[in-house]
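Taken together, the values in this text are just the output of simple stated rules run on the coordinates, not laboratory data. Predicted, not measured: the structure shown is a model, and the values here were computed from it.
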Structure I
Amino acid sequence: MDEYEDIVLLDDFSYALVGCVYEPDGTPIPCYQAIKVWEQLSSEGYSEEEADDFIEQYTAGIKVVWIHPLELRPEFTPDRKPHLRLVH
């Protein structure tokens with residue numbers, strides 16, 4: 001792992017790093033694409049459970065954000081009427 005100022009980057013997952021978010025005090029927290037990490041570990045022979053255990057142990061005590069694929073598919077039928085759709 002490399003430290004750059006206040007951010008801890010995970011060398012083994014550098015291929016999945018997509019950016020960061022910031023805590024209220026300005027401390028950056030790295031964001032990784034979970035699916036890329038799972039796919040890589042799967043290609044190395046890890047089962048899903050083994051991959052989860054490896055990730056949990058590897059990142060213990062480190063602040064990271066995992067970005068997961070969106071599973072929600074909003075339904076939308078376009079029309080010519082002006083409208084506003086609120087999503088919360």
Structure II
Amino acid sequence: MANIKSAKKDIVRSRRLRLRNLNWKSRAKTEIRKARAAIAAGQPGALELSRHASRVLDKAAAKGIFHKRQAARRKSRLARRLAKLGAASQ
């Protein structure tokens with residue numbers, strides 16, 4: 001355990017930020033999972049779920065939870081799946 005007051009504060013702060021990061025990561029993964037399931041099932045709400053997942057990823061990237069390129073990559077993968085669904089339905 002740290003002895004210096006600022007080091008103790010750093011420990012508390014890092015725990016708090018870690019929990020925040022875990023919460024956002026979990027939320028993003030859940031939204032992506034929902035969107036993927038909707039796309040795979042061909043549900044009509046797949047586009048809206050995909051947009052919502054993209055919004056969550058953008059917000060997480062803005063807060064520094066994900067790197068901006070990682071968020072872009074995840075959004076791109078979702079968009080490709082959605083486009084493939086659209087091409088298959090036509």
Structure III
Amino acid sequence: MERGKRLFVAKGCVTCHVNKNVDGGMQLDVGPDLTGKQYDPAFLALWLANPKIKPPTKPGAEMPNLGLSQREIASLTSFITGGKSVAVKQH
């Protein structure tokens with residue numbers, strides 16, 4: 001989960017989202033607070049890979065495609081879901 005926490009900052013998630021386990025979140029009032037969310041890990045992984053599968057909840061709040069690797073997606077998913085993980089495809 002520590003790698004996911006570092007990626008949450010490094011990939012800019014803190015620009016639009018709060019997670020109380022990370023300092024300095026929510027620079028813009030765009031995305032939801034992700035602290036303690038209970039997302040399905042498999043769906044979250046799919047969504048991080050292709051955010052266009054889910055329309056934004058408010059105008060101008062479209063999640064960008066960050067071009068994440070499968071390993072980065074797995075780490076972020078584990079961090080956001082509090083330790084629930086998804087399988088990483090090996091290439």
Open item on the list: Comparing I, II, III, where is relative contact order in percent (Cα under 8 Å, 6 or more apart) highest?
Closed with: III
Open item on the list: Looking just at percent of Cα pairs over 16 Å apart, which of the labels I, II, III belongs to the structure with the highest value?
Closed with: I
Task: With helix-only ellipticity at 222 nm (-39500 (n - 2.57) for each DSSP H run of 4 or more, over all residues; to 500) derived as -7000, matching label from I, II, III - done: I
